[in-house]
Structure I
Amino acid sequence: MAWAAPLVGVVVAADLAAGLLRSVEKWNWNDPRLARGIAMLHGYRLYPGRDDQASIIGTLHGPVAYLLYACLAFLKDPTMALLAGCGLSCVLYFGAVLWTICAAAGSGASGRLAGAYGFLACTVLLLNSAGARFSGLTVHVDACALCCAMLASGLVAFPGQSLSRRTLIASAILAMLSVASKQTMAPVALALPCFVLVADGKRAFARYVFVQIMSSIAILAAMLALFRPAADLFFNTFTLAISLPRTESVLSRGMQGISELRGELAAAAAPLVFLLLVFLLDAGGVREKLAKHRWLVFPWIALLQLPVELRAWTTIGGARNHLGVVTLFVVLGTISGLVVLWRSERPLLRFTARAMIIGILLVYLAIPWNLRRLLHSIRNNPTQVAYNYDLRHPGRVYFPLNPLAVLLAEGKLRHFEFALLDRELAGFPVSSAQFDAGLPPSAELIAYPKREFPRTALLKNLLRNKTLVTEPGLEGWKVYRLK
């Protein structure tokens, strides 16, 4: 098995590379999400006020992830910036998966082999999940939030000989950083101290909660100091977020989400049932069993996250990444449990765990045959096309879906249309003066990439009866003439 691991690793690495290239080539949302962080270094506010005449780019989450992506501002080429942004997400997300699986595997040659195969199996399952690919291979706050959540959970699940004070403090701080990155990760901050209470006792629980409270105060104080006024911060991250309406059919949308989750978790179902049977049939009380099977913290988190993620899934604009959070923790817990049993002293458990991990790889490992095509077409992404055009004709075209292109070409930030749409849906539409403030003053054209179209009432009204034209340099785009 040792000689096969590097070969499987090469295939999985190629699949990750193909996923990053597809993300840059096809996923338009990487552009504005990266622009939010970089724009801060151009003097723009991350959280504009409700009535400010400023560019609206839709910052509905905490600032931690955007501060991380801002470190890529030195990259002036849009394609390289997007690749670096998606690559940073990949490192945060799958790096945390790797650390967690290796912590479960332990040390020694056998542990390293178990960690290698466990990580490869976990990655293969996550790459087969649309929500996990969304979180781990795009510019998104999920990558930072889930990285912190995985590390916080891993420290509790695999603390070594015992849950030391230092480990407990690090876990509690990381849990609150996860919530500060994305509000819907709040169940993690509840699940971990509850698990510590059952597994490690009241004293460890009290210490964990105390550190959570103190770190929350420190994080909030830093946010309020860096992003003032506080009213604008809370308007963007709280008022707008909770004001977005639900889908018309909440029940059917929720059932659809459960159905998609069932499909994504099908591969983990049999191993998870096997692991739960091992836990239930093991000797000892609840605390003694948890000491042997601390991987249970991951499905416990998934269980608490499920209602929150379904609530977000049924909100207008809710995407598959919400379901991917549940998938991640179920898969991570399942593979961690199998990796622990990889080195079991009981031959039947050891053989079954190894067979399940190898079976997952045999069934779900995919070879990215289109990698070469993706490498050749990567520079045809919409952001690069808009950037090339704006360099030649600065301010002539308004690109509603490509604020990063204009930011890198001119140093100017323009409205992102989906941010304007969020304001409309939440009941806080921008005024005509606010709308005009975020447009190029001398714009003659408005351009949308292939398969995109106006969605906000403001732009629909603006472009009503406007002529579609063919513009050199924007072939295949929808280009509307304003003047």
Structure II
Amino acid sequence: MTFTPSDHGSGKTREDNSQSRVRTMAGDLLANRTRWAAVSEGLQLVSSTLVILVVARFLDQESYGVMGGVAGLALIALNLSNFGTHILLLRRGAQGENLSDAWARALTLGVGAPAVVAVGLLLLRPLVLPNVDPLIFGLFIVTGMPLFWLSELVVYLPVGLGHLRAAAVARFIVVACRMVAVAWFALATNHDLESWAWANALSFLLSSIFGVIYISRTYGVGPRFVSSAAKDFRPGLPFSVNGVTENVNDLSDRTLLLRFDLKEDAGSYSLGGRAIQFAYMPLRMLLRAHDSEMFAAGKAGIGSSFRISARLAPTALLLGFGTGLVFWLLAPLTPVLLGAQWTEAVSVVRWLSFLPGVRAVQYVVGNSLSAADRQWWRFAVTALAAGLNLTLNLLLLPGGSWRTAAVTTFVSEIFLMGALILLVALLIRRERSSSDRRGSGDTSLDPAGPNTEQNIDSQR
């Protein structure tokens, strides 16, 4: 910025810039799209709160630890097998591709592949988690993979189109089915883990069916399966493997605590982890409201998508650290609401309350990579962080506790945050350098012409 003599020393320009940033942040929070995203996230908040309050009230720490460990394994396997169908569906909607084809390909790959992997996990249970009942294991695996993913795809289609109101309706369908399941568990069962496993499975089965019907009636795209979905393996793979690495950071410690027979620690850590997920909802609300804008900008390159990330960053940091502080202050209410058995969870929540602020940076920076089709780069650094987390857990957890899991999580998350920032800075610098060479007509360093860099990146 160039300062005129009248501006210099007066502070007026700086004050105007500050007010402009405040107005931008307020606009991001209060825009119409964000309000509908807030409705969607608010519905999910109500559902998740009800599930925790009811299920944790009736289950003991060991049972909750079994549920958390198996659910964590299911989410890791789901991200390995979904091949980024949600991101591909979102991108196709945002970029105006054929809606019927996009929906059919998402259903084919997004349901079929997780179903196949779920069968594989059922066969491997004696090796992976031999100390878990086969029926309970099977119910949580099947529910947490193809059924859960189908209910999520129903929400992602209108998000990609920028129809946040329709996405809120789709989310309401999922929430309503969850609330019916919780009511049935609380009022008509003997409140054991098997009863909740059946109720959980029923809720996602019904929400998937009703959700697909809603999409069909709203957009005129009925459910069908197509062989062309096989072409999505390659473009979807980087999103899938990146999701796996993120889940290894977030969920593997719960499964490993269960695997090493630390069931009570697994229960406290699972409850604390589920509770702190609420702190991410305002952040997800902000990012989801701007998903279509981010992916549309990403067509022009990493510099373009990062400009949107930079605009959202102050608001994201405020939401991340602000909600974390709220959860740190409210943590002592955990045993009051759920019973004295969950006293240890107070410390878990307070330790993990610092994560949303760290991840706010990760998400806004990482999303600019995904939007600009640099997902393989994002995967590479996330895989390094996941490898660090898994290695530390395998070495330290057998003789440790939930505190060990928390420390390994923070070490890997801080490493990932720094690596993503450095990566985006390097890619933007390279993109600008390449643009300058093309602008000057200098292709001496680019033997195949000005599109070589893009071709190389697409092959990654």
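Any read-out appearing in this document is the output of simple, stated calculations on the displayed coordinates, not a laboratory observation. For clarity, every value in this text was computed on a predicted model and none was experimentally measured. Cβ atoms are built from the backbone, for glycine too; each structure is taken alone.
Out of I, II, which structure matches 2.8 when distance in nm of label points 7 Å out along Cα→Cβ at positions 88 and 384 is calculated? Comparing all candidates, it corresponds to II. With Rg/Rh (Cα atoms, Kirkwood Rh), for residues 152-391 alone derived from the coordinates and found to be 1.04, which of I, II does the value describe? Matching structure: I.
A value of -27000 was computed for helix-only ellipticity at 222 nm (-39500 (n - 2.57) for each DSSP H run of 4 or more, over all residues; to 500); which of I, II is the source structure?
Values: I: -21500; II: -27000.
Derived from the structure labelled II.
Determine which structure produced the value 14.5 for mean count of other Cβ atoms within 10 Å over residues 128-135, calculated from the coordinates; the candidates are I, II.
Numbers: I: 23.1; II: 14.5.
Derived from the structure labelled II.
Consider the structures I, II: one of them gives 37, 27, 23 for semi-axes √(5λ) of the Cα gyration tensor in Å as calculated from the coordinates. Say which.
Among I, II, the structure yielding 37, 27, 23 for semi-axes √(5λ) of the Cα gyration tensor in Å is II.
If mean count of other Cβ atoms within 10 Å over residues 72-79 comes out at 16.1 when worked out from the coordinates, which of I, II was used? The read-out comes from structure I. When distance in nm of label points 7 Å out along Cα→Cβ at positions 48 and 328 is calculated, the result is 2.0; to which of the structures I, II does this value belong? Structure II accounts for this read-out.
The maximum of mean count of other Cβ atoms within 10 Å over residues 112-119 over structures I, II, that is, the highest value, falls on I. When mean count of other Cβ atoms within 10 Å over residues 296-303 is computed across structures I, II, the figure 19.1 traces back to II.
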